[in-house]
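What follows is a set of structures for review.
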Structure I
Amino acid sequence: MPSDAESSANLAPAKPPPYFWGDMPEEEYFTSQGVRNTKSYFETPNGKLFTQTFLPLEGEIKGTVYMSHGYASDTSWMFSKICMSYCRWGYAVFAADLLGHGRSDGIRCYMGDMEKVAATSLSFFKHVRTSEPYKNLPAFLFGESMGGLVTLLMYFQSEPETWTGLIFSAPLFVIPEPMKPSRPHLFAYGLLFGLADTWAAMPDNKMIGKAIKDPEKLKIIASNPNRYTGKPRVGTMRELLRKTLYVQENFDRVTIPVLTVHGTADGVTCPSSSELLYEKASSSDKTLKLYEGMYHSLIQGEPDENAEIVLKDMREWIDERVQRYGSKTA
């Protein structure tokens, strides 16, 4: 019979692997995916950003894509699956952990000034965008979930003609009623004159369970060591409420090509986020894709066959825009 110690060991949860793909060393894994990955820190006036670059191992680079992840996430876990997909299609991909997320500086998941959060990521993206290897290539901003909100703010902060197009995956432009912060709570904390702004004191609606359809992928995403698991901070929820209303009033300022995709069963961000953007954007080239029955995390959290449908649509859209609009002349 097994000893008590052996029985306890058998009941203990298995230690998660060091990477979402398992134990294979990073360089070996990225090489197997046709990707060269590098990591670095980028200094900004608001603190250091942890950044990643994904370059195709072979072939000519068609364009550049600048990616922002969602709330409580980072670029180093399953979000990198999106980065690698675009890289395999021939794009140079640049991603940064948002301020207050992952390995970037800032209070964990505190987004009390989203204009500053957007400006901080934008400083890195524009640094790359204007650099010699990439300045004449088509350039696209990509944002998932709350990263979509940050991405739209970056676009509003940019000079005209900086970006070729915008790509959104389940963007947070409209907060579902069950996810909205309590106005009485926000009012009460506001009476403390900002002292409560960083408090992790708002009700937690367990968003991760509403975002991921595939139970095995849910386990992997939940084991991300850089994922924030605390309650939402007061200032973050106040700012999300304020900035979602702001962008809804400014959708008409979007004039460049835009693709926005959403699952109809998204329990974290409303499909109306994408529908309103599509309806109100001034762009003559705009595309809306709704996926019946899919959840919030369209690429990392859906079964593989569903994720492939979304990726196919994204690939066709970006490749067509590169052909249509081409590179900038020097």
Structure II
Amino acid sequence: MPSQQETPCSPSFSLCATEDCQSDFLPKLRSGACADMGFRSSMEDVYVCVDNFTQENGLKNETEGPSAFYAVFDGHGGKHAADFVCHHLPKFIIHDDNFPSDIERIVTSAFLKTDNAFAEACSIDATLASGTTALAALVIGRQLVVANAGDCRAVLCRRGKAIEMSRDHKPVCMKEKKRIEASGGYVYDGYLNGQLNVARAIGDWHMEGMKSRGGGPLSAEPEFMSTKLTAEDEFLIMGCDGIWDVFRSQNAVDFARRRLQEHNDPTMCSKDLVDEALKRKSGDNLSAVVVCFQQQPPPNLVMPRSRVHRSFSAEGLRELQSFLDSLGN
């Protein structure tokens, strides 16, 4: 196979400075979402927005502050996998006996259980055969936990600065390429086994050489990033790759921040993002979720005034005046 251009990938990590972890800030959640088929002939994206995750499922909130679940699923080869995961993944998470403690273990288990459950469903009904990426965010008290399998992306706005809370799982990413090859797969022309342009997904059991009960090059296991939310954290954007095809992370944050300053409505903001992606000619389905962590709109950021005072010298002023006089003549 010809050699592929490798792309370095940032490792999974936890964003938690000492002062952040000691914060007594509790987020007040508001969320909204928007989806559009775009220029595609069918719609394969699905999203979830649940600001009161435990209450919606008839459970008592065991933690101080909110308990919320948000997700974006970008289907391929049909919508069945995205619909299936949208329905089953939240249930596997919330009905784990240990929820909400040990959240990363619970969510990892839920991703893999959902993947196996979909395999069983496809074995009964072959028309369901398809796959989907999965990006999920949970807010438990002050903790924000993002789990990702695929190329959807979550970006946190912290006082106007974009902080990526997931990394895109592309086959050309060096870490993913090594994992794929160690699992018996290969990357050809940027595609996993020459067929799929993502390195992680739920489903796709029908694609030969991708998955087996013992593993395979296409993984459904999510990667995690987490942080303790503080008063500087303003909102989170979650979007399918159709959004990020035409927005850089900081660009999306700047755009959304301006819109929230105008109307302070996360639903309108998500629609603004989708509409702008359409204007920028994104060629994919479009889905965006915006989660605000505060009731008030993002504040105007005032740049600190420079302490260095610059001035012209008397000689410089004379030279400038001489130059201006020469122009007049």
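Have a look at I, II and say which one yields 13 for percent of Cα pairs over 38 Å apart, as calculated.
Numbers: I: 13; II: 22.
Computed on structure I.
On mean count of other Cβ atoms within 10 Å over residues 96-103, which of the structures labelled I, II is highest?
On the way: I: 25.1; II: 15.0.
Between I, II, the highest calculated value is found for I.
From I, II, which structure was relative contact order in percent (Cα under 8 Å, 6 or more apart) = 17 calculated on?
Working: I: 17; II: 25.
Among I, II, the structure yielding 17 for relative contact order in percent (Cα under 8 Å, 6 or more apart) is I.
Distance in nm of label points 7 Å out along Cα→Cβ at positions 128 and 200 was computed and gave 2.3; which structure, I, II, did it come from?
II
Given structures I, II, which gives the highest value for Rg/Rh (Cα atoms, Kirkwood Rh), for residues 152-279 alone?
Values: I: 1.00; II: 1.07.
That would be structure II.
Taken together, the values in this text are just the output of simple stated rules run on the coordinates, not laboratory data. Here the structure is a predicted model, which means the values were calculated and not measured. Cβ atoms are built from the backbone, for glycine too; each structure is taken alone.
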